[in-house]
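A.B. asks: Below: a set of structures, written as structure tokens.
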Structure P
Amino acid sequence: MSCDVVLAADVKAKLGEGAIWVEHLNSILFVDILGLSIFQYQLNTQKVSQYATTSQTCWLQITENDNILAGRADGIWLLDQSFNPIKQVSKLPFSEPNIRLNDAKVDNQGRVWFGCMSTLGGEKLGQIYSFSNAKIKVHDDDFFIPNGPAFSPCGHYLYQCDTERKTIYRYQLSTRGQLSNKQILIMFNEQQGYPDGLTVDQDGNLWVAHWMGWGISQYSPEGKVIQFIPLPVARVTCPTFAGKHNNRLFVTTSSLIDENEPLQEVAGGLFEIKVDASGFSPNKAKI
């Protein structure tokens, strides 16, 4: 294992996703979508707590009251401090059983942006939504697997992957939450795998997880590769900056492994990557 990469939590998540830094808990929260679990990694103590979920949970965000908002198979819910559902704040914008939520972030106006995807694969059923003030709005469609929403430091751009297309798009984002001028910013080649979750640092660079690509890349705001950091896991899923100064980079992974792949003993773990960069504390949702 590279000296720049440390295994923080060996949790063997089937599909670790949705990592988010929660300052008032001094913790990183992330989900295991297929393992029906929520994990909490405490930065000071390195303690890992696992909480079983009653419904498939695909993402977590923090509200302006420091409550936990969860995108689940049975709707969007507020959770208590033990991650039990206490109030449904919205039904899902779809009813098909073969569609689920996937990945979310909050913009600087407090809107939650998230996507949905087919669980069967190969279907362009994915859509991009925003949620605020108890209302869900559709912004784009025709996605295979929408992943990794993130925002430029100025808040004027939204970045969105379509994982199966190996593409990261950039949209212009208005203060009213309108998307326009969709452009291809980055396209992965065969050796890179597929773009998954992403986050942005204070210089506006994108940090992109490589599903089936064995690492994470840093890109400039113009879409140029700055560096690639290898990890000992093929399926790297969702990065987040964390810590008092937002200068600690963590990333989730998946333990799903095909029979013909090399042994990956730490697959599904949460990793910390030593980088010379700082991010931002997550924006808080206005629900």
Structure Q
Amino acid sequence: MDPAELKSFEGFLAPAFTCFENNEEKTLNLAHIDDYAEWLKRNGAVGVLVNSITGEGPILGKIERQLNAEAWSIACKKYELKMLIQIGGAPMPDVLDLARHASNLNINGVVCIPELFYKPSDVKQLVGYCKIVAKNCGRHPFFYYHLPHYTDVFLDMPEFCELAERTIPNFAGIEYSHSDLAMAAKCLAPNRIIILSDSRMLSSGLLLGFKTFCMAAFNMVPETMRDIYDFMKTGKINLAKREQKLLNSSIREHMSRQKKGSWVKAMKHWFNEELKKPQNETPFTAGHTRKLH
């Protein structure tokens, strides 16, 4: 990836919540995507991640994921937002179909979580899986989604990055969603994008030199996230720490409201609460999460 393209990823990507109708089936509400994209652009996002864990991607059907991706690609082009699409969390034939579908969309990269049933037991197996998927993504940059607390795939990411770069021509980096920032820092390298995903670690990530963030809290409190970013960039570390502490407290508070501990449900409910505030002037809602049990 050339320096200009690397630079264009700096800032905040928003992992988009999937918009559902308020019916029993929670069918897709594609009509709200344009307003959602405009809202993110207006609040300083440089792009979006679609069909991620935040977006309930793994529980969407293949056609639903494709329709959602197509609608978002149109909106992102309209509002000049970068777009990444997460295609993992499905049987291999469906993942490859989603990869080929993504290859024909006007997007900026493909993200993929690992095989969830026959989990890779070492880095070589994980790279082998990613190589098969990435080959079907056309010219789009490929990112591995390191999400071990969901996937239960705990492997050495610096080792993975080195082998992936030698093996996968379109490998661009990883989306990193784990508390081990020391490991994440070891993944940093020229011409490689490491996207941090834990909202609670924004200030720490900036201190370590990370430049790209894809954090759920940006949907709800973009101004706070931008403040932390700006304070760290201008050396106002104490102010950044204060805002980070308040943000982390808000995350804990909203999580505590969900008795069953559903992180996605808590974050989506928080997002919808923010959209209702008069100052936000938003004509859309993301709807409820889908019920699995």
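A.B. asks: With helix-only ellipticity at 222 nm (-39500 (n - 2.57) for each DSSP H run of 4 or more, over all residues; to 500) derived from the coordinates and found to be -14000, which of P, Q does the value describe?
C.D. replies: Traced to structure Q.
A.B. asks: Here Cα Rg over 2.2 N^0.38 Å, for residues 67-194 alone was calculated and came to 1.07; which of the structures P, Q was it taken from?
C.D. replies: Computing Cα Rg over 2.2 N^0.38 Å, for residues 67-194 alone on every structure in P, Q gives 1.07 only for P.
A.B. asks: One of P, Q was used to compute volume of the Cα convex hull per residue in Å³, for residues 171-226 alone, and the result was 93. Which label is that?
C.D. replies: Only structure P yields this read-out.
A.B. asks: Here's a follow-up. Could you tell me which structure in P, Q was used to calculate percent of Cα pairs over 32 Å apart as 20?
C.D. replies: Source structure for this number: Q.
A.B. asks: Out of P, Q, which structure matches 24.1 when mean count of other Cβ atoms within 10 Å over residues 107-114 is calculated?
C.D. replies: The correct label is Q.
A.B. asks: From P, Q, which structure was distance in nm of label points 7 Å out along Cα→Cβ at positions 203 and 235 = 1.8 calculated on?
C.D. replies: Q
Since every read-out is calculated from the coordinates, none of them should be taken as a lab result. Keep in mind it's a predicted model, so treat the numbers as computed, not measured. Cβ atoms are built from the backbone, for glycine too; each structure is taken alone.
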